[in-house]
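Down below are the structures I want you to see.
Coordinate-derived values only; no laboratory data. Since this is a predicted model, take the numbers as computed values, not measurements. Cβ atoms are built from the backbone, for glycine too; each structure is taken alone.
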Structure 1
Amino acid sequence: MAIPYSVIEIYSSEEARHDGKPLTDAVMQHLLKLKLAARCIVTRGISGCYENGETATGNIEVLSYNMPIKIEVILPSAESAAVLPALEAMVCEGIVLCREVVIRSHNICKQLLPRHLKIKDIMTPSPRSVMFTTPLSDVATLLLSSIFSGIPVVDEESRPIGIITQGDLIRRAGMPMRIGMLAHSSQEKKDAVLKSLSSKRVAMIMSSPAISIEEDAMVSEAVGRMIRRKLKRLTVVDKNGQLVGMLSRLDIFRTAMNESPDWSAFQRQHIQVGNLQRISDVMRRDMHVVLPDTSVEDVIQMIDSNDIQRVAVVDSAGIFLGLISDQDLLIAFSNDHPGIWDFFVTHIPFMERAKQHRNITTHLQIRTAGEVMKTDLITVQENTPLDEALKLMVDKSLKRLPVLDASGKFMGLVSRDALLRTGFQEV
């Protein structure tokens, strides 16, 4: 199919500036900001002359300082009207022309994250940190108010020597539940947990050495390191090895959403977008499911025995009805049954918990999954493009999304980890 396109050509020089920047940089940054289906090529001439009589040539060193520059932009004609006036205003020294062409095809390979970005451009700067002598109660308090589930450990010169995560607190320090669940516990329970951790120090349980990366490294390098080492985050250091930031999966996802163009709009303009990935390529299918009449006791035992955080609720035909997480259960029963907290204490076997709290066990046997499940959930279908799912997770602060087929049957979950490993592995 023949499609009308426009070619915008700018003839200028190396000395040309816009807002203090080289004209070439200003034009490219402007085009990237617009997120159009435009390609830009910048070429530097080997010699040339200008209307004012000046000559530039590589044959004479003194005349080689201001070589001619050509900036060429090609884009669909429907978009050129919005671009041309701005480019004309940017070119204070030079010539701008526009001509119409007809192209036969326009193909582009989809990429979620531009490869030119550096870590310092997207990291979370100046993160909170602790020292190896810090009490674990202080670490837990920091995590309760942090967007991260891990805190870097630094030495006296602010150089990362390790990291301490909620997993370290649970496995090595005996913290009874995840930070997210602890946040929804009563103040009395929080105080008890913090008191139990106050006598222990970071050095006893931290993961060491720290996996760090320099702030001037490319984001693509960081993504590769996170995938290979199965990490959720990296500590970022300056050239002296001092902590300057943290890079998390969420930082990467937010950047992908801010930097990526509207791929759907490209396709509507008859641009062939390759390397399309959909949710079906990355979703986890081995999810635990229960029927709505399953007792809450059985749900808790399933969560406990399989070391999972949630189960899906489906009807007899497999149609998705809702999700139940351990955190949802804690919130649902905490007011009427304070003892429910003990059912989520990780170091107490489930059967022992049931024996100690028979009154709660009886209540949990009566209540069903259908009564406590969460139904106001955002879902996606198997054929949803990865970038659309990514946008939902970033905009709604979601860690995972239920995946359904066209008839509403539950097919699995897609997580942040799966999106990073599949959607960004080619960066």
Structure 2
Amino acid sequence: MRIVILTNAFPYHPGEQFLEDEIGYWARQPDAIATVLPAVAEGSPRPLPPGVSMDLSMVKPGTLRRLPYVARAAFSKLFRNELSYLRRSGKLCRRTVVRALLHVSKVMQQTSALVGYARRNGVIDVAYSYWNDTQAYAAILAREKGAVRRVVTRAHGIDLYQERRMLEYMPLKRQFIGSFDRIFALSTEAQGYLRRTYAAPPEKITIIPLGVPLVPGLSQPSPDGSLHIVSVSFCLPVKRMDRIIEGLRLFASKHGEFRVRWTHIGAGPLLDEMRQLAQARLGDLANMEFTFAGELPNDAVKKYYLNMPVDIFMNTSESEAIPVSIMEAMSTGVIAIAPNVGGVSNLVSAECGVLLSKNPTYKEIADAITVLAFDHSRNELRVNARKAVEERFDAAKNYPSFIHDVLSIGAS
């Protein structure tokens, strides 16, 4: 069975680290010929396992080669339908019109690339799009042209929650959402959002969370009187990292008996700004130290928890699906603090950490750190964190189940 896996950049950097775990399970499928088609290819790719290949047919062309698709998009039915939606929803303005036009042109270009790939390599049995975005829509149009038999897609966060997009506008999704053979959501909350917001057909939605490998061993707690807090995220406004900083300031300034260390792993546009804010707000506290480790390979992050005492994983994001970053920390017994957004409540609870409100204040964050810092049952919470991942987010269970479903769809 010929499977194409449509990604943004994987196996190239950055991002999509979580596919590093999933792709190994595709490699073990003797009946699947799996090929990764990234849309972006810059630098050196991460290695793929034997049995999985890569093709660069989908890599976006330069500006001049894109212009003919922009011209075609301006006179297309897709664009007219999108303008109609923008008028009805009250979101019609210059910026949304430009975004709609660019998205339609991108879908057209990617459709052409997929059709060309199928012409050279044979009809695609299943086009699996890791994101529910333009590549997924292109696969649907390629199916109409006979290049693809079945189209399935995951839906995560940035490709699901319109609140995370400029002017809360998710281009083209409403035109295509009913045409997928299957949509794989990460949680019941995501399933409900798909149905309420985009009128996705319920019979086409299957809930299968992502997963993480269960490594042997657990992270060790810090010595008495010390507290090590770790956060992992791309530095963007949606991550609300300033709240971590202010929450840490409140806790550390009130509890001088603790030596507090914060490590942030991840790069991004706001990295320098967050580093400067941390220096301004935390630099004068004698019992507080912080480190911005930058972006680390996925394997290095996993090893960090096993090689370094870590007590709390902190997330203060405004919007999430079910963060794999939290799963990875909890799989090594690290207790989590995170807001009740997206599907986070499927992962974080009072049994293994603190579930914050959707919009936590600095004081709420500091109070959550205080609760865990003085909780004498912290060892029990650490055991429960590992159990939560073992029961619901084990890669060895979730990825084979997902792949079985995809192959079953391809065989139908």
Next item on the list: Could you tell me which structure in 1, 2 was used to calculate helix-only ellipticity at 222 nm (-39500 (n - 2.57) for each DSSP H run of 4 or more, over all residues; to 500) as -13500?
Entry: 2
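Work out the source of 20.2 here, i.e. which of 1, 2 gives that when mean projected area of the Cα convex hull in nm², for residues 16-247 alone is computed.
Numbers: 1: 20.2; 2: 17.1.
This value belongs to structure 1.
Work out distance in nm of label points 7 Å out along Cα→Cβ at positions 152 and 240 for each of structures 1, 2, then name the structure with the largest result. Walk me through the numbers on the way to the answer.
Numbers: 1: 1.4; 2: 3.4.
Sorting by distance in nm of label points 7 Å out along Cα→Cβ at positions 152 and 240 in descending order puts 2 first.
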Item checked: Among 1, 2, structure where distance in nm of label points 7 Å out along Cα→Cβ at positions 104 and 168 as derived comes to 2.4 -> 2
Checklist line | Structure from which 144 was derived, volume of the Cα convex hull per residue in Å³, options 1, 2 | finding: 2
Check: Upon calculation of semi-axes √(5λ) of the Cα gyration tensor in Å, for residues 256-311 alone from the atomic coordinates, which of the structures 1, 2 produces 22, 18, 5?
Finding: 2
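Given structures 1, 2, which gives the highest value for mean count of other Cβ atoms within 10 Å over residues 48-55? Walk me through the numbers on the way to the answer.
On the way: 1: 10.2; 2: 14.6.
With respect to mean count of other Cβ atoms within 10 Å over residues 48-55, the highest-scoring structure among 1, 2 is 2.
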Note to self: Please compute distance in nm of label points 7 Å out along Cα→Cβ at positions 112 and 392 for structures 1, 2 and give me the label with the greatest value.
What the structure shows: 2
